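So, here come the structures, one by one.
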Structure 1
């Protein structure tokens, strides 16, 4: 699994980003975890919708277009939901609901995903 950090306006906003690779890792995602914890996230490229079936904790979702511009933010998504990022969305970041300040990232912001290591 690759590791990265997410930056917005030059500041690191998520220090530990997991990037699952391969069908099984992407399918598993955060399933089976009791929490993700603060300052951690999971990023899915080539993805414009997610589901929370089987999840044990709520998520905040940040959808990005191909230029890494935030196109949609959906907060406090509970278990057993489906969320689409819209027509322009090409990737999504999942973080545990509630720890990232509302003003840390906004629709229209351009973010950077800085890969720290790749497996």
Structure 2
């Protein structure tokens, strides 16, 4: 099965856009910095509860930021012509893995070692 990099690039760009939108909804920039526009509503009259909620949001934003970095790395590999090749061992990443997770830069074998 030949790798369709155009379809992969489109899927990656759509996924990136969705994740960046989620970050914006959480009050963060694309780089993961909070914009200060977080609104916890009237239910957070207690500073401890607001701090706990902020900490949780920061964790989610960080996870989303890491996903964006992975997508950007995959997009860079498409540009370089190395997309679909394992960044660790140099072997081909299976098409099924790339279809399931287009941002993969490691084959299943190398990923299971990390």
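The numbers here are math on the coordinates, done by the rules we state, and not lab data. The model shown is predicted, which means the values in this text are computed figures rather than measured ones.
For this structure, a couple of remarks:
- Source structure of the calculated read-out (helix-only ellipticity at 222 nm (-39500 (n - 2.57) for each DSSP H run of 4 or more, over all residues; to 500), -19500) within 1, 2: 2.
- Comparison of 1, 2 by Cα Rg over 2.2 N^0.38 Å - largest value held by: 2
- Read-out relative contact order in percent (Cα under 8 Å, 6 or more apart), computed value 27, structure in 1, 2: 2
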